[in-house]
Structure P
């Protein structure tokens, strides 16, 4: 009974933790790739269920049919060299494997990258400990944390890691793909429906691996075009003396070690590009909502919010106030 109680408690805890995750299951697909992968999953699952049911039925039959009866000490009859049975239990697994191979090849062909066509969007993804950088080379700007894509459009990704191996996974839109330093991998998907979709780094990459999240915002073409146009604008000019102090801190002071402020798509800085910072909905690897309260808390003690991140400098109160005055204008 104790063992059963412990198993029940572990199962309940697992269900509770699963309910807290914002990453939706891949069995609720919202792209052609995710749909093909979900279909393959269900095919394999139901084949496994059928095999399990058949094996368990035969096992129960034999347990009941050949069970020891009271007063009968004779051993059950033994069968040797039954050619028909041996042919059946050899042919069935071969047939199952061949069927799985057929469906797997169909899935691989369906999710292979489509030919390049006009209107497609290209994104370069760079994995950092512990956040994602998104470069849009066709539009010549770079952003972070929030990945924007238009609905019904093929989006082509090239992926590379800055430091260690990561894995890019948006269950409702695409399969997992490793992001490896010094190696360029590729991925594509076409989202079917406007909305927000969540993913996760799926390769253990250090202390805050679990907090390296992905947020995808799928928009209409008009909304995406408006977002692109805003991202292409130059940084807001500082208007007050306090904002000018912040601008100097970012461009020539402490922040320059890790951040940049502009539209360069070749920066590959240690920290996110700060241009249009407040147009994003999340920060710190999509871990926190990007609002003034969380931003000020981050500038005050980012290590407390996300231990081990690269921002280890200590800012003075007047520097924090100046940065808040300017950063909140970068929309």
Structure Q
């Protein structure tokens, strides 16, 4: 109900000329819209998880809207520098991509080149080096792919329980139980990979096809090097996609991540993105200690000169965001509308 009302309101505001008025305002010029993306589907990922994945068609439409709206697309480093210097051009936008999935290389990157837009890729490096499907997301995806089946967990976790995967809640519960199992057993990455293959076999999912298409895998070091050489800004997202609450472990995640990216790209990254958007005030001095210039969250909003550079807001673009809602964020007018 709120979404429909919001779309109607935005359409009315656009028709009245308010979009253009705000878009061209001094208020908007002092603000930076940082867009966040997670994945552009290689297959049906946008149907499995529309809160993380867009179809290539929708992503192309987003870039077209940015172009038609007359936005200035800046690199992250340039956008942050100009934000705090008070030198932003009109309708400034930055494009960021989290994790470094292979679909960025195959789907997003060619479109970015077509539109001649700079972008930052926040790369988590463990699964870039160990080039297999990322366990958590791949497990969830397999349960969704096998949603017409019943999964008996006895031969998977040892628990004598079955889940009817036609129900979303059952898939969620099964996923949480499998995650708990591998955590308690302290499975290695190889053991997790073997478990994925077993689950796929039980659900009748072609795991070899998933591997060959590199669905839910990250870019490898050679691809990271190629992207960086062609202007993609590869930045920090921790090595293992986690933010420990212990200072030494936290700094080790940054250090391992940085060393890996340096080895791949020959460049030393100084910008950071919180994995899963999870942050804590305790992280801020640690990030400063690690020489981090900016850090982005998943808190929705436009960055202003008053924003903490280590807590920059972003708009996480998702499949359910309609074109008029997306355009509302490009203008900045959506900041005045209620949100859940």
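Quick check for you: by distance in nm of label points 7 Å out along Cα→Cβ at positions 73 and 233, which of P, Q is greatest?
Result for distance in nm of label points 7 Å out along Cα→Cβ at positions 73 and 233 over P, Q: largest is P.
Quick check for you: by relative contact order in percent (Cα under 8 Å, 6 or more apart), which of P, Q is greatest? It would help to have the intermediate numbers written out before the result.
On the way: P: 17; Q: 24.
Top value of relative contact order in percent (Cα under 8 Å, 6 or more apart), among P, Q, belongs to structure Q.
Suppose Cα extents along the principal axes in Å works out to 62, 46, 37; of P, Q, which structure was it derived from?
Traced to structure Q.
Can you tell which of P, Q yields 4.2 when distance in nm of label points 7 Å out along Cα→Cβ at positions 57 and 209 is derived from it?
P
Given a computed value of 2.7 for distance in nm of label points 7 Å out along Cα→Cβ at positions 289 and 321, which structure among P, Q does it belong to?
Source structure for this number: P.
6.0 is what came out when distance in nm of label points 7 Å out along Cα→Cβ at positions 65 and 121 was calculated for one structure; which of P, Q is it?
P
Given that distance in nm of label points 7 Å out along Cα→Cβ at positions 25 and 225, derived from a single structure, equals 5.0, which label among P, Q identifies that structure?
Q
For which of P, Q does FRET efficiency 1/(1 + (r/R0)^6) of positions 193 and 305 (r between Cβ atoms, R0 = 30 Å, to 0.05), calculated from the coordinates, equal 0.40?
Considering all the candidates, the number was obtained from P.
Compare mean count of other Cβ atoms within 10 Å over residues 49-56 across structures P, Q and report the one with the greatest value.
On the way: P: 10.6; Q: 18.2.
If we compare mean count of other Cβ atoms within 10 Å over residues 49-56 over P, Q, the biggest value is for Q.
Any read-out appearing in this document is the output of simple, stated calculations on the displayed coordinates, not a laboratory observation. Computed from a prediction, not measured in an experiment: that's the story for all the values here. Cβ atoms are built from the backbone, for glycine too; each structure is taken alone.
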